[in-house]
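Scrolling down, you'll hit the structures one after another.
Nothing in this text is a laboratory measurement; each read-out follows from the coordinates by a stated rule. Everything numeric in this text was worked out from a predicted model, so none of it was measured. Cβ atoms are built from the backbone, for glycine too; each structure is taken alone.
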Structure I
Amino acid sequence: MRLQESTIVDGRLTKAVVPREALEAARDPEKAEYLTGAVVDYVNAIQRAGVYTRRELPAPAMQAYHADYYLTQVDNGGHSQFIGNTGIAMLPTTSGDALAGLKAMGANAQHQILQEMIAWVEAHPGEAALQNGFENRAAELNALDDRFYAAERLQPMTPRAARWIASWPELHAVAQEQYSSEIERLAQLNPHLSHRRIWQSVRHISFQMTDDLQITVAAACGAVRPDPELKVMVLPGFDTDVEGQQCTAFGVRTNKGSRLCVFDEAGGRLYELATPPTIVGARLSTVGTDTIQNFLRIAEQNFAAEATDLLLRKLGLDPAAAITALSVNDDRATWCAVTGETSVLVETFGDRAQVIGSDGELVLTVMRDEIERHAADAAVGHASLQDRR
């Protein structure tokens, strides 16, 4: 069965797609999570592929999604964790969706408990902002947890949610082998898709070039001699002893293995990791704040993120790249973009950007006016997302 163009009505998708196998399995209450999980997978998949916002997806799908999220968070760490992991800014939206879902599925006890949690947050905003599910746990929330767990034992949410989902007119079940193609077809119905995809990938590259931590790690990797290391991923930070001083260090994965990068007011230092992995090994590079600030300046001045995204697209490569900062001077910077198994050397100037091959030869050039047009396309994608959350 093919969905018709009326799948989008008033800017909102009207179908939620799930594998038929999940719908059939959920007829057994013991397997209800197959269907609730399929809705969660659908929301994640369609937002990733189609760059749809919450308000552009079927309202029941978002309500079921956030009700399931609420259940998972409270099961794992109580209402304190639900508040902490959601964040105060997103809590009204997430809780509002969950409340609507709980009401629709008939989970009355859980609905009442969530209402009381929201009232507590509104009455205690300062204490609510400190909740994290661990050392900061309000006694009132612990009491709500106990009531929630008791309600779940008597009338668990998931079977109720599955029965509600199965009744949706919005539900569209397809064979498992058709699922991916149906998600991509729905994604292509988004009239803003191409601009939003550009904005997403430009934002991803820009974050790596302009965030203080990210650019410090990127520059520290690029400063390794004689051969720069290519950054693959930045991991969470922790306090540790490095060269006799207490420092904040971040795990880093490069093309050469696992590393540590110290990030402080002086700049960044990249180190090997010895065995066992908590032992800091030899220092590989040092990069100062002046160099980091120069990379930041050139990235913004030369539209380096937009230029890199455009060049990767023209080469037919996935623009979801990991960026290493190699060198910088007054008017240009050299970067390495790693995408999949491919590394691309990019030079960004004031009037152009170019790709240099492994033989040192020029591969591709884009001029400033084309880069600015690409930046404008990204801005259109960003603007289309405003007030649509």
Structure II
Amino acid sequence: MQAPKPQPGSATLPLFNTPTTYGSLTRSLHWITALLIMANIGLGFAASWAPFNSAEALAQKTWLFSLHKTLGVTLFFVALLRVVLGVAQSRPLAMSPVHKVEALTAHTVHWLLYALLVLVPLTGWVHHAATDGFAPILWPLGQNLPLIPKSQFVFETAGALHVACVVLLIATVVLHILGALKHAVIDRDGTLKRMLTGTPRAAPRNESNQGILPGLAAVIVLAVTVFLGWTTDPTESQRKDRAALQSNQTSSWIVTEGALNITVRQLGAQVAGSFETWTADIDFAVPQGSGPAGQVGVTIDVASLKLGAVSAQALGPDFFDVERFPTARFQADLNATDENYVADGTLTIKDISKPIRMPFVMQVQDGTAQMTASLVLRRDDFNIGLNFTDESQLGYDVIVDIAITAQAAP
């Protein structure tokens, strides 16, 4: 009895690429990567657009961002494997002859996809690692990255690059899908089916070599994207604003360096931030013994608050409501005590004034004064975050740390 002849396409499909078809490993990674990209783009938009106006909304938003970051880290490692495999193997021949411009476009899109599959999750990961707190990655290996400092500048720059790369990734994926649909609907050459099933196989033939042009084109597009995403130092304009405001001071001391930092507890983690723009009018004279030492008035630009990943939410109507209350004010009398100094005054936030007694340390030498202070405020005293009553999600205490260096005015 004669054995049946093998049917076309019935042979065992290869694990790796051949000159005429994609290997099963390449095809599997291709569709896993595609699924991760589409799911994570959707999660990213859903998390960004999710409301932030109650404890329940915060929990939902946090979960969406945590899932987005976790899938992003997964995509990073899958993409590395995908890129290594793609570079190590040759691509199969096209199923049908293509024009040079079409071939250049297709190869450029593929190089862009390889680069963006690494850059998009990597910039997102750096963005996450450069700050503390909000929405952890759901794994036991920690939230930091080697060589990435906790830095507002790194956080904001990585975030801007992440957004720019995501926009380019979406555009590139759309071009890739349109190319696949062209092959399936217009050319009807089996290209899409081959990526799905491994068959049919391309006919052996010579194919024009595009050389370095696709890679060069991809590098140029990436360079333009990075240039657009890489804005100037995010803190530079704020430093200039503060310097301009302080240059108009008429007090007896001019602030040359200063930090107005706050720390809140969110979801069990400390989240540090700072007000980048503020002015201080200081009248101070070292007294002989205990007693009055002067006055201070501090005006804070609330919109300059940087609080990690939740800066925008902190300025919203449920918290500082910066549109209605753009500034905060601290006005106090300075008094020397037996131990050091104390500022007795009033802090006004959102038009709510509360008495504040703030001990501080002051050292004066050769016309230079250095002051440090730390105090704890309650956010609910100023109607901040009243919808958030669960301290495990958002603590009531806000730690304020102040450090100022000032020079005696001429």
With mean count of other Cβ atoms within 10 Å over residues 60-67 computed for every candidate in I, II, 25.8 is reproduced by structure I
Calculated from one of I, II, Rg and Dmax of the Cα atoms in Å reads 24.7, 70, and the structure in question is I
The highest value of distance in nm of label points 7 Å out along Cα→Cβ at positions 28 and 100 among the shown structures I, II is in II
The value -13500 for helix-only ellipticity at 222 nm (-39500 (n - 2.57) for each DSSP H run of 4 or more, over all residues; to 500), derived from one of I, II, belongs to structure II
With distance in nm of label points 7 Å out along Cα→Cβ at positions 196 and 300 computed for every candidate in I, II, 2.9 is reproduced by structure I
Rg/Rh (Cα atoms, Kirkwood Rh), for residues 180-363 alone gets 1.34 when computed on, of labels I, II, structure II
